[in-house]
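Where a number appears in this text, it was derived from the coordinates with a stated rule and is not lab data. What you see is a predicted model; the values in this text were computed from it and never measured. Cβ atoms are built from the backbone, for glycine too; each structure is taken alone.
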Structure 1
């Protein structure tokens, strides 16, 4: 298996050249067009490189207040990403990976004092703002790990140890279904 990583700057530069998706088109909400354009460019990159699946990752982010003021923020982001994949004719194999508020909430669910319990609350109680005292997923994760800060090595260890079937969070629950759909398009049926 070959995996590549495309930085948002690379995708943004390509999107400026092509301008495939315009504001107000394809059902993309104002302020989210950039994500649709980047997702389309990611799909084109995947096609050019011979990859069969592309995953566009972006945290929902925002302060707790912004997330409360715009409860559809995550849905708008997912819709924009999916519109980008669709515009590039890659919708069946494009994955929108959009944690709420950030991916650290998924990791925190697995390592907190009561792992996998009441994790859906992390999506509404935490803030996407890393400087939010007491509600920053990054700070809360470091506290749960008992270290002042963490890096990729610690995150990889957590990712490898997560019991996926135990992780029950609305922002995560769409992902396994989307992955199975993409694999079934490529390989045929997927067994549970």
Structure 2
């Protein structure tokens, strides 16, 4: 009788393991639509952007809506899980390209800005320890960034790199919900 009981118990344990394996979620996968809360900072600083007290960011993993490092970070996460990751420039906004930095005379810079203002809408972005960044959105939802520094009466330097290019970024991400599984 003891061996039958042991066999029955091991069969029941096996059944429970199989059922548990079928019912567990494997977390976020490419193609899933998810909602997340996040903050972003430079290493060792306070967050400069996020949506923690606002509306969750919704996107489909793999569609290119967010930077590659962010997409990689959410893979495997389950609802309610929080993680902090440091994303390198290669998986973030890319490396700086010094050919996108030019010194121009002040008249050329003013004409350039007037032309930009006529072609699209603009807003000013602020990041810790950086000059203000002018973000322009043009028809077709094309977004470009310009930073002006070393401004004198004769010239200025125009930097067309994304303001976060070349920067390590620290994201704290909380998966709120998997809206739609792939």
Structure 3
């Protein structure tokens, strides 16, 4: 009888551990292991850039994506567009106008599982006071008590009045900007 109760207790404990292993709520972003980058074409030449400062709020349990919450706020003045001249230009009024609009934000409205550790995210991107609904695929890679969330989408700068006046045409700087992100988050346990 003692053997049976030990076996039952072991099975209950194993089930409890298995449940805890699956029920992970990633909440704490690790900025030093995360990045937001972008690619675009200037006069037909591929260019890369990144944002050095951003903050993210996250509550994500892969087993319950519909209950997830995700929000990111990017400090537009932290842009690294490849040169100090380019950085100074794009924070100005005709581009990001950081004096009036210092932050860009994305707020997830819906997250749906599409496969193992694969999700579709729908939300609202706001830049320069203009908001657009966007949708993109998200991939999750678990690494111990952390996970790496990666994804990307194409943003059209004209939708947000980024590059006005003489910069409004797309022959010098293309309209399509590829935005990519990789956020590493801990479970916060």
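Looking at mean count of other Cβ atoms within 10 Å over residues 134-141 over structures 1, 2, 3, structure 1 comes out largest.
Which one of 1, 2, 3 has helix-only ellipticity at 222 nm (-39500 (n - 2.57) for each DSSP H run of 4 or more, over all residues; to 500), as calculated from the coordinates, equal to -15500?
The structure behind it is 1.
Upon calculation of relative contact order in percent (Cα under 8 Å, 6 or more apart) from the atomic coordinates, which of the structures 1, 2, 3 produces 20? Value 20 for relative contact order in percent (Cα under 8 Å, 6 or more apart) corresponds to 1 out of 1, 2, 3. In this comparison of 1, 2, 3, the computed figure 30 for percent of Cα pairs over 28 Å apart is attributed to 1.
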